[in-house]
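Asks: Scrolling down, you'll hit the structures one after another.
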Structure 1
Amino acid sequence: MKPIAIFNTDTIPDALARSHGQYPDMFIKSLLAVNAGLQFARFDVNKQQYPTSLQDFSGVLITGSQSAAYDRDEWITQLKERIKTMASNEIPIVGICFGHQIIHQALGGEVAKAPGGWCVGVHHNQLTPVATEFGAPGDSFALISSHQDQVVKLAPNAQILASTSNCPVAMTSVGDNILTFQGHPEFTRDYAKALMDKRRDAIGEPVYQAGVDSLDEPLHEMQVLQWMLNVFNRGQ
């Protein structure tokens, strides 16, 4: 497989990064556990760093971020334009959390604050009837979530592949080359706990405690990581 281009959209504070790495580090470690032969290239798009060409890559992975997809920062506006171009050129793209949201925002959808507030901890994603490539309707997979925004209007031609009780648009596809997830297959339980601790006051005690308690539940991140790689295999 050609290298995967990781579009990094955040810089984790040193206090967290020393123990857990930056988001590209988390994705690289997780994906190498699925396929040890993978190669990657990192581009800090939040600092407006981009490859000169995507011809030598199997596709683009857009990470999570503390920023909002509807913010008007210059780098966010530029990323949206890049997403439009990549989509029109049928470049394989996978978006996670903020990546999921900004793909829809860029392509004509809408992102807003979730009506229920923060969504943290382990959440169960239930497949919809159109997600036949991934399993039977009603099958579920568990991922860690950490967000207060969510997609409230799909991009044209997008399909909802899975929903959670808190997030109706939890997994989507746009055509054959774009796959997105609101949940985090790259997060470890330790990092999720550290992030919840950091945001405890903002999250609120009942949601925080339920999120922490849920971290004992089984996860299906390896399954999701393989689904992500299946998209990049199309870019060979």
Structure 2
Amino acid sequence: MSLILQIETATTSCSVALARDAKVLDFKQINVRNIHAEVITLYIDELLNKSGVTYNELDAIAVSSGPGSYTGLRIGVSTAKGLCFALDKPLIAVETLEAMAYGVINSPGVAADGNMLLCPMIDARRMEVYTALFDAAGNRVRETAADIIEGNSFANYLKDHQILFFGDGAEKCKGVLSESPNALFLDDFVNSATYLTQQAAQKFADGAFEDLAYYEPYYLKDFIAGKKAL
């Protein structure tokens, strides 16, 4: 038995979900850039109040661990760790790209056959994306990486597989990758805390919790601050 609060702030979506025994009870989210700090705690309060659940009834807090937006990750992980410290609850970390893949696999509107590969993409500015490849069962085929997308990107995989590209990094790559007939795009994908559910429940059952004192988000790249125009 598990009642888990799930937090997703690694992308433009700011999303929270409540799941019991790997089933989503309710969620609240907004897909607007740079709004995470403003709404995350309000959304958590509203979600729990609407569901009739108190903070102390939670069994764990799960957070989308990255890669993704540096600021978004800091907000989500800081919120999750703060709740865990205050409530004495365990922290569960779920890699963002893996959660995105499971979100597509479990979506009723997407039919991924056994030969199709899934490619979640998170915008990392310019033509760079955070990405990985998964098969239709959610098994990792290619490790997470920060890739600059060019005409021959994924060429070895596209020869033998259809690849479904999705996420806020996929749109800007469409013009480059769509030349291959095996490149498919899911245009209406919005990341969600509901996509953490399957892995969060499994990690809770396995006791795969993070060390609160030392846990940090999976940034993948060092943060580089831009200079403000004068």
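Each value in this text was obtained by applying a stated rule to the coordinates, not by laboratory testing. Computed from a prediction, not measured in an experiment: that's the story for all the values here. Cβ atoms are built from the backbone, for glycine too; each structure is taken alone.
Asks: Starting from the value 14.4: which structure in 1, 2 was mean count of other Cβ atoms within 10 Å over residues 178-185 calculated from?
Replies: The value was obtained from structure 2.
Asks: Looking just at distance in nm of label points 7 Å out along Cα→Cβ at positions 34 and 202, which of the labels 1, 2 belongs to the structure with the highest value? Intermediate values should be presented prior to the final figure.
Replies: Working: 1: 2.8; 2: 3.7.
Answer by largest value of distance in nm of label points 7 Å out along Cα→Cβ at positions 34 and 202: 2.
Asks: Assign the value 24.0, calculated as mean count of other Cβ atoms within 10 Å over residues 66-73, to the correct structure from 1, 2.
Replies: Working: 1: 15.1; 2: 24.0.
Derived from the structure labelled 2.
Asks: Using the calculated result 2.6 for distance in nm of label points 7 Å out along Cα→Cβ at positions 42 and 162, pick out the matching structure from 1, 2.
Replies: 1
Asks: Quick check: 2.9 is what I get for distance in nm of label points 7 Å out along Cα→Cβ at positions 122 and 154, calculated from one of 1, 2. Which structure matches?
Replies: 1
Asks: Output the label of whichever structure in 1, 2 has the greatest value of mean projected area of the Cα convex hull in nm².
Replies: Once mean projected area of the Cα convex hull in nm² is worked out for each structure, 2 has the highest.
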